[in-house]
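Readers should treat all values here as calculations from the given coordinates under stated rules, not as data from a laboratory. Bear in mind the structure is a predicted one, so any value in this text is a computation, not a measurement. Cβ atoms are built from the backbone, for glycine too; each structure is taken alone.
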Structure I
Amino acid sequence: MMARHRARDEQELRNSLEVMAWIEHLVTHPEVPINLDLICHFNRLILQKTDRDFWAGRIRSAVDWQQPEEWNRRRAIIAPDDEAGLVVADRRTGEIIVRFPPDAEVGPRLAGLLEWLNSETAARQDPIVRSALFHQQFTAIHPFRDGNGRTARAIVTLILRRAGFRYEVLSLQRVLDERRDEYIATLRAADAGDVTGWVRFFARAVLAAVEAARRRVDAAT
């Protein structure tokens, strides 16, 4: 069991490094748009050679059933009786924690989000605000079976790097991991309408990432 977990962690690390390499490549090619193809490409990189590889890069359009005894973490993909969709459920009780948009709404909502991201309206916003709003809306749509948060954070990192942030934003993932409870709570609150609280949290996380990166540079010099 430990060997399997170690192998999974090592693969996920390799995937993360490949995503970061792509981000740095795309920073030097600002003409490449952030579109559906790019988002699917990042999701494929994130999930490649993992137990979720089958779903990598595929926008959800149908949902597979999972029995409670098959759930191995605090989330589960299930299909409600009325219309196919995606929810997060408690693996012990089956209680629904979060319900995401039905599959049929994913394509139109994601298209609308990308249209906004590439609009002049979004370009006029502060890049941190733009990144925070994209992240919240993307994870609210939850277009993939898995890897939605990591895909959102990859796109956010690309947005910030293209806006002039340097290597320091590469520390953002670590900061969000360290503050995971608050990260999830403020995202859920934003889904319920408190977007301001989420933007403030995200801005503080970016600032913390910048400060952490600078401390490492200072310690190395």
Structure II
Amino acid sequence: MKATRVLVIDDEEDIRLLVTALLRRAGYEVLEAADGRAGLRLLHESVPDLVMLDVSMPVLDGWQTLERIRDLSDVPVIMLTARDGELEKVRGLKAGADDYVTKPFGRQELLARVEALLRRGSDPVVVADYDDGVVAIEVAQRRVLVRGEEVQLTPLEFKLLSALVRNSDQVLDHERLLEQVWGDAHAVSRDQVKLYVGYLRRKLSPDDPQAFPIETVRGFGYRYLKPPRA
């Protein structure tokens, strides 16, 4: 059985070696890169299952590297940073990162986040194509179309939309969404669900995000309102 491959990109050697040793002891195959350019080369050559990416690096920083990764692949990405500010996390998630870990981090927490992200990526929410006349999801191609126009979503956004449309007209509470999309009801906070629902609305209906039929049910969660067939 092929080992799960993780690419670690971090210019701090001690952090990189610590993360590498931790992942290898957990049974992962690990590739290392000391900067963004070397990391992108390894991404081309070896196709990892997950990338752990430091934010603060010389020459090509984490944001620039993430942008280029997203041009090439929808591989799950965990950002590593010494900054714990909310704006920094929002920036990472908006740029296409799937999770965010602040240094110094707990070893078990880091492994739990890796496992949750890999589990999420290997367990697609939608098992069949979907089309309600407004939203169409082509599962094999990982494509989403809104009124015939293709919309680019990150892997996590794709799973969130898929969970909502599969359960159309039903209220999905935060815990159920965290379980279905993030793979663990305790892995991240409810605020992250709210953040990603906002991203979806803006991507799927940029002119009027609130017009997109994802309804906030205050105190409970969210519901996708399936449009009536003409």
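Given a computed value of 13 for relative contact order in percent (Cα under 8 Å, 6 or more apart), which structure among I, II does it belong to?
Details: I: 17; II: 13.
Derived from the structure labelled II.
Work out which structure the value 0.25 belongs to, where FRET efficiency 1/(1 + (r/R0)^6) of positions 44 and 212 (r between Cβ atoms, R0 = 30 Å, to 0.05) was derived from one of I, II.
Numbers: I: 0.55; II: 0.25.
Checking each candidate, the match is II.
Among the shown structures I, II, from which was the value 0.10 of FRET efficiency 1/(1 + (r/R0)^6) of positions 60 and 132 (r between Cβ atoms, R0 = 30 Å, to 0.05) calculated? Can you show the working numbers first?
On the way: I: 0.80; II: 0.10.
The read-out comes from structure II.
Given -12000 as the derived value for helix-only ellipticity at 222 nm (-39500 (n - 2.57) for each DSSP H run of 4 or more, over all residues; to 500), which of the supplied structures I, II does it correspond to? Spell out each step's value before the answer.
Numbers: I: -19500; II: -12000.
Label of the originating structure: II.
Quick check for you: by mean projected area of the Cα convex hull in nm², for residues 100-203 alone, which of I, II is greatest? Don't skip to the answer; put the middle values down first.
Details: I: 6.4; II: 6.9.
When mean projected area of the Cα convex hull in nm², for residues 100-203 alone is computed for each of I, II, structure II gives the biggest number.
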